[in-house]
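S.K.: In what follows, structures are represented as C-alpha cells.
Every number here is computed from the coordinates shown, using simple stated rules; none is lab data. Fair warning: this is a prediction, and the values are worked out from it, not measured in the lab. Cβ atoms are built from the backbone, for glycine too; each structure is taken alone.
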Structure I
Amino acid sequence: MKRIHSQGFTLIEMVTTLTMLAVMAALAAPYLSLGAEAYNASSASLHTLGKLRNASERLVREIREIDRQASGEYSVTINQNPLVFTRQDGEQVTINVAAPLVTLSYASISGVTPVLTDEVSSLTFAYWQSDGITTANDGADVAFIEFELQLDPGAGGSPYAHRTRIALRNQQ
C-alpha cells in the first residue's frame, strides 16, 4: 500500500494552537480594555475642559462690557446669583447659576434663555475695589469682578476649576 502524504494539520496540532491563542487572548484582553478606558476618560476630560474654557472666555467678554454710568457707578448688582448688569450698548445681561447649568440671558431677547454651559458644580463671583484687596460694597467702588467656575464631568472624573479676575473698563 502506498502512503499518501497530505499537507495539512492534524487535529491535535489544531486544538493545541487554538488553546494557546485563547490563553494569549485572555491574558491580553484586560490590557486592551484599560487602553480603551483611558481613551474614554481623557476624551471626556478634554470635552469638559473645552466647555470650561468656552464658558470662561464668554463670561470675561460679557463682564468686561459693564457700563459705567455718568454718576461714576458701574451698573452691576453685587450679589452672588444672578449677576445682573448693563453693558455699554445698553443691553441688560443676566448670568444665572442653577447647577448644573449656567444661563446667559439678554433683556432684548425674551422667551429664550440660552445655556452657556452644563456640568457646573459651582460659579461664584467676588467684587474688589481698585486696590485689588478690599471687597467692594456697591457699584460705585467696584473695579474688579472675579469669578470661579467649576465643572464636574461626573462618572468618576475630577472636577476642573478656573478663576479669572476682570478689570472693569473706564475706571477713574
Structure II
Amino acid sequence: MFLNIIILVALVLASLWTVMTRSLLRSGIGLALTSVILAIIMFRLASPLAAVFELSVCAGLISVLFVSVISLTQPYSQKEIIERMKLMLVRFRLLPFIILGLGLILLLIKVNFDLILPIPETERNVRNLLWNFRQLDLFGQIIILLAGAFAVVILFKEMRKNVR
C-alpha cells in the first residue's frame, strides 16, 4: 500500500514537472518519465497489455518524436509566426467545413462493428488476444506508429528544403 502511494506521488510530481517546466525539451523528457511511471502503475494493477502499449507508444515513440523534433527545430520570431499563421489560415480555410461534412456523413452512415471483448482473465495467450479480440487496439497502434514515422519524414524534408 505504501509503495502504491509513493508511485502515485511520483506520477503527480512527474506530470506537474512536465507541464510546469519552461523548457520544451524537459517537457518531452518529463512526458516519457510520466508514461514510464504510469506503465508501472498499470503493471501493478495487473494490466500488462495496457502497460506494454503505454511503454511502447507513449514512453517510447511519442517521447522520442517530441525530443527529436524539439532538438531539430529553431524558434520562430514573432513576425515569422504571424506570417505562417496567415499562410495556414489561407491554406486550410476549407478544412473545418470538410471535417464537419465528414462528421455528418459518419453520423448518417450506420456502421456495425462486431467487437467481442474477452472476459477478463480468460484469455492467457497474448497473441490470440491481440489478433482475434483486440484488432481495433492493434489498428490504433499501427496508425500512431505510421503517423510518427510520417511526421519525422516530413520534418526532415522541411529541414532539407530550408537548408538549401
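S.K.: From I, II, which structure was distance in nm of label points 7 Å out along Cα→Cβ at positions 65 and 89 = 2.8 calculated on?
M.R.: Numbers: I: 0.5; II: 2.8.
The structure behind it is II.
S.K.: Work out the source of 2.9 here, i.e. which of I, II gives that when distance in nm of label points 7 Å out along Cα→Cβ at positions 25 and 57 is computed.
M.R.: On the way: I: 4.6; II: 2.9.
Considering all the candidates, the number was obtained from II.
S.K.: Still on this structure, please answer the following. For which of the structures I, II does the calculation of helix-only ellipticity at 222 nm (-39500 (n - 2.57) for each DSSP H run of 4 or more, over all residues; to 500) return -12000? Numbers along the way, then the final one.
M.R.: Details: I: -12000; II: -23000.
Value -12000 for helix-only ellipticity at 222 nm (-39500 (n - 2.57) for each DSSP H run of 4 or more, over all residues; to 500) corresponds to I out of I, II.
S.K.: Supply the structure label, taken from I, II, corresponding to FRET efficiency 1/(1 + (r/R0)^6) of positions 17 and 73 (r between Cβ atoms, R0 = 35 Å, to 0.05) with the calculated value 0.95. Please list the in-between numbers first.
M.R.: On the way: I: 0.00; II: 0.95.
Value 0.95 for FRET efficiency 1/(1 + (r/R0)^6) of positions 17 and 73 (r between Cβ atoms, R0 = 35 Å, to 0.05) corresponds to II out of I, II.
S.K.: Volume of the Cα convex hull per residue in Å³ was computed and gave 173; which structure, I, II, did it come from? Write out the running numbers ahead of the final one.
M.R.: Values: I: 191; II: 173.
This value belongs to structure II.
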